[in-house]
Each structure stands twice: as structure tokens, then as C-alpha cells.
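Some structures to go through are shown next.
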Structure I
Amino acid sequence: MIEVQKLTKRYGATTAIEDVSFTVPQGEVVGFLGPNGAGKTTTMRIITGSLGATEGTVTIDGLDVFKNPRKVKKRIGYLPEVPPLYPDMTVKQYVSFAGRMKGVEDPGGAADKVIDRVGLGPIGHRIIDHLSKGYRQRVGLAQALVHDPEVLILDEPNSGLDPAQRVEIRELLKSLAAEDRTVILSTHVLADIEAMCKSVVIISKGRVVAQDDIAALGADRHAVEVQLEEVEGAADALSALDGILSVKQTGPGHFYIQTQDDCRRDIARAAVEFGLLELQGRQRLEDIFLRLTEDTFAPDADDPPLETSETEVAE
């Protein structure tokens, strides 16, 4: 569905991204990860046709983004990290306006439908300027969905949401993917990526450093999480085992242990002495991410000044 080939974007002497290539199959939710300054926003804006590329190609369902921008944009719903909202409009007015700009036949009806779907029904009459950041984020998601797109490009969709709202939006995105939509999701909340995505693309310093299933990326490393009744002395006892790389207490009675090999049997034997309540083998996405991007964090702010504005919603 989405194919990115050798994508490069330069701003004068500054290279934001270079030789970026990856594919996203139809109907999948793929996490797009990277440190601040890695080039995620630049890449997503190029994919949506909001920003030109210096080199490379992007195709959506076989259509070249640069040669067929209008046809491609009809297939894409885009939520930037800062939604392009008009604060003096009501929620209903704004989403209806977005629908008209995107050529929806019944923008009012489409707005009502999508407003309800993102949980904004009770406040559809309210002025956007009076809404919290979390609700504004939902309004931005509503404009991305109003024309019923096949592809969603979402840049930090959970920004500003409280935990309950995050769960609601997570379930909404899962339901959208179940309708055979293709989703690229960028967020620093790795728990949401683990909950929604089977695979990820990781970018660092403008280059792709990994694309694979999350499980495959962690296959060459081992980790165990344990829950214990007693914690005093547990970290020292676990650290003394052969093959243990690190032991980190992550909560009351909870320990995360990285190992060279599969040491679950030895860990279980040692943990029993401290009242073992639970043990599971798990390589966390956070550790995979840090391992793949270590020593590559860019010192600059994320991406150079953008060439687009809130008029993107009208395209």
C-alpha cells in the first residue's frame, strides 16, 4: 500500500533525511519511531504530499505522491503533531469545513458521524479555543477521518490525552485497522506501539536503522520480568547469576533482567527464595529502541522549519 524508496530531503547544506526506504502493507498499523531530530515529521509530511522531496519516490496504492498529489490526498488522512485547527470555529463547523475542503458530498453528515466516533459528540457545539489539548487532539483526528481515507498518517495522536482517553483512542485506531485501513503511527509512547503495532520502522539521524516485526527485532537478545514478594537482597542475588547483563527494579516487587542467553530457569530458581509471583520472558520495545539508536541522537530540534501551514487541511 505505501512504498517509500530512497527518500532524501535537504535544506541547503542540512540533510533532514537520507536514502529512507520502507514499505507498509495494506491493513497494517506500523509504528514509526525515532529520537527527536531523527526526521520522522519530515518523512510523514513528504508521504502525505505536504512537503516536497529532494530525491526519491513515494507511492500510495500504486500512485506516485508527487505526480498524482490530488488523487493521493483523497486516500490519506493526516494528523500532524500540532493539529491545524481554527480556534474560533465550533467542533462541528471545523470538521464540516474540513469535509468540504476534502470534497465530501455530505460534509455535515460526515462530520456528525466522525465526531461521534472519536468521542466528541457531547461537545460538538463548543468553540475549539475553549477545549483542552486532549480534546483538540481528537478534533484533529476527526478532520483526518472525515473523508473516510484508506490510509492514516498519525503524528503523536495521543499527545495531551489522559490515560483513559489514550485507551479510547488506542481502541479506535485498532478498529480502524480492522477495517483494512493502513496506518503509520508515530509516538514516543512505546506502550501504545506495543499494544497496536506488530511491526515498526525505526529511524535515526535521518536514516532507517530497522524495519521488522517487534518480536524479530528482539530475537537476538533475552530479557525476563519477574514479580517478587520480597525485594531486599533480590537485585544482588539475581545480578550474581551467570549470564546476567543488568537487573533493574521497575516497581514495587517488579524487576526487569537482561541476559546474554535464555536464563529463565536459573532466574526462577533464584527468585523462588524471594517469593516468586510471576515470571515472563520479554524483550521490551524500549530496550530494542535504545539499542538501535544509541549514540545516534541528534542534538538539534526535530526537523527544520516546515514549508506548510494550516492550509494543509484544505488540500
Structure II
Amino acid sequence: MRKLLCALLLLTMGTSGAAWGASRVIFEREGEIRLSDMGGAKPVLLGKGYDPEISPDGKSVAFTDYRQGRKIAVMDVATKKVRVLAAVPGENSYGPRWSPDGTRLVFNHWIEEKSQWVPGIIDATGKNLRIFRMDNEGGVHSPFWAHDGASVYAQDLSTLYRFDPAGKLLESRPLEPVAGSAGISSATRFCISADGSMWLFDGDVDEPGNPISKAWGEPISGVFLHTPADGTTVRISPKGMSASDPFWTPDGKGVLFRGVRPEDIKKKGKNVTFGFHVFVMPLDGEPALLLRDASDPSAARE
């Protein structure tokens, strides 16, 4: 029955993709961007790229294009047509994130002359570029939008900064009260709920004896939930599992993430490989496998 349902979905999708509706899920597999849904339907190949994120309306995918350096690009889901945003200078920008209204992108940008990472903002049409300027050494990482799109956050491992869309610094405060026990890195991904009341993010977790950590030779990751109203931060991904790249489910009641379980460790002689999969999990429940051999999930909101 499940195979029949998936086949019917693919047949009715046609070129418009209308059948996928609000449950479109985008993910990356071995440098390819693929489309599925919250039912785990057979993925459809859209094209090559990394760091994909689907737009709130489910019609476009922003991603990192690696064909000539690292460029910010946007793909139309229906036609698979790709536009590289040529207004972004240089060849080292990555990780685009959609604004809540789906009109703008924030991304990581490397300023060569200052050896510094900074946020950049550009319209999805490729116009109105803004490159932020930072006074601190090394710049900031992992920029992400506030829930209302009126400001952008970024962090430098110890401080959380908030900017207006023109790049003006509005606020800076210690990151530790948000991070709690999580270890923050330049790759930490934050994702704020539609009403701004909850923050998802990933961070390093120290679990002595964890087989994944032993095989990696470094800490595993966990998905955390921060509630600004009371200042609490709790790990919501289960112990024993490495979880990263969180993104809200379309109904806002759960989380998609990339996960590795101990049984996903594959040993062949001295070589060790890991099977990364996409899981879906209620905020107060257990994770369920959604897509195998997948990472960087995102979902269109309802």
C-alpha cells in the first residue's frame, strides 16, 4: 500500500509539484538535492548542490553551488532551473537561510582581505545585497533569522549578536545562557519557531563510552530546545544518538534532523563509515526514521 501511495504521488506531481503541498521535505544526499515529503515518499532528484533549504512556500530551494568556488544559488522546484546569485562577490559564500516571508536570504560570506566570516543578506531575486561588517577578530558564524524577519542573529562561539537587515548591530549578549550544556561551533544550526517562542539548535555533547563518539574520535551532537520566556535549554534528542541540523516540521510541533545511531556505524577492516539518516521527532517524543542516507533536512511550512 505504501509503495502504491508513493507511486500515485509521483504521478500526480507532474511538473508543478502540487501534490506535495505543504509537506515538502528537501534534503541532501552525496552532493545531490532531493525532494520528498513528511510521509517519506520516494525522493525525486532536483539537482546538484549542498546546504539546501526549502522556501516557506515550498516553491524554491536555496543552496550552496560548488561548481565554481562556493556560490549562493536558488532553484525553482517545478522547473529545476537554477539561478546563481551573481551579485554576491567572491567565491566563498555558503549556507543560505530563507527569511520567514520567503523574500530574502541570509548566508555566510568570507571577506578575504580581513580573513573574516560575516553574514550577507540578499533578495531571492538577486538584488539588494548587504554584506555586514564586524570589528571582532574572525567575524561571526551560522547566521539565522528572527521569527519575524526583522532582524538576523549570528554568533562567534561566545557571544550572540543581533543585527537589523542593513547590518546595524542591535544587541550583543553572552551565548552561554542560550547554549546551556551544549558545545557550540561555527557549524551550529539555529532554527526559531514561527512565533519566536522556541529555538532549536545543535551542539556537541560529551557522552563517555558512546560508540559513535569512540569511532569518530570526537563528541557526538545533540538537538537542543531553548525557551526564551523562561531561559531554559534542554536536550531533546535521545542519549546514545548523534543528532544535528534541526529544522521545524511543517506543523511546528516537531523537528527534523540528521541522525546517526550506533547501528549505523559500519566497519570494514580498519575503515569506519557512518550512515546518516533524516529522522522526525515530536518535541516530547521519540525519533522515527524518515529518509535513509540523507542530511540537511528542511520542510515547507503549512
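Which of I, II yields -2000 for helix-only ellipticity at 222 nm (-39500 (n - 2.57) for each DSSP H run of 4 or more, over all residues; to 500), as computed?
II
Here distance in nm of label points 7 Å out along Cα→Cβ at positions 121 and 201 has been calculated and equals 2.0, so which of I, II was it run on?
II
Quick check on the output: -0.55, -0.71, -0.79 is log10 I(q)/I(0) by the Debye sum over Cα atoms at q = 0.10, 0.12, 0.13 Å⁻¹, for residues 97-256 alone, derived from one of I, II. Which one produced it?
Checking each candidate, the match is I.
With FRET efficiency 1/(1 + (r/R0)^6) of positions 57 and 249 (r between Cβ atoms, R0 = 35 Å, to 0.05) computed per structure, which member of I, II shows the largest figure?
II
Looking at structures I, II, which one was Rg/Rh (Cα atoms, Kirkwood Rh) calculated from, given that it came out as 0.95?
The correct label is II.
Which of I, II yields 23 for relative contact order in percent (Cα under 8 Å, 6 or more apart), as computed?
This value belongs to structure I.
Once mean count of other Cβ atoms within 10 Å over residues 145-152 is calculated for every structure in I, II, which label goes with the largest value?
I
Figure out for me which of the structures I, II the number 1.8 belongs to, where distance in nm of label points 7 Å out along Cα→Cβ at positions 81 and 161 was derived from the coordinates.
It must be structure I, since only it matches.
With distance in nm of label points 7 Å out along Cα→Cβ at positions 41 and 129 coming out at 2.4, pick the structure among I, II it was computed from.
It was calculated from structure I.
Taken together, the values in this text are just the output of simple stated rules run on the coordinates, not laboratory data. Please read these numbers as outputs of a predicted model, since none were measured by experiment. Cβ atoms are built from the backbone, for glycine too; each structure is taken alone.
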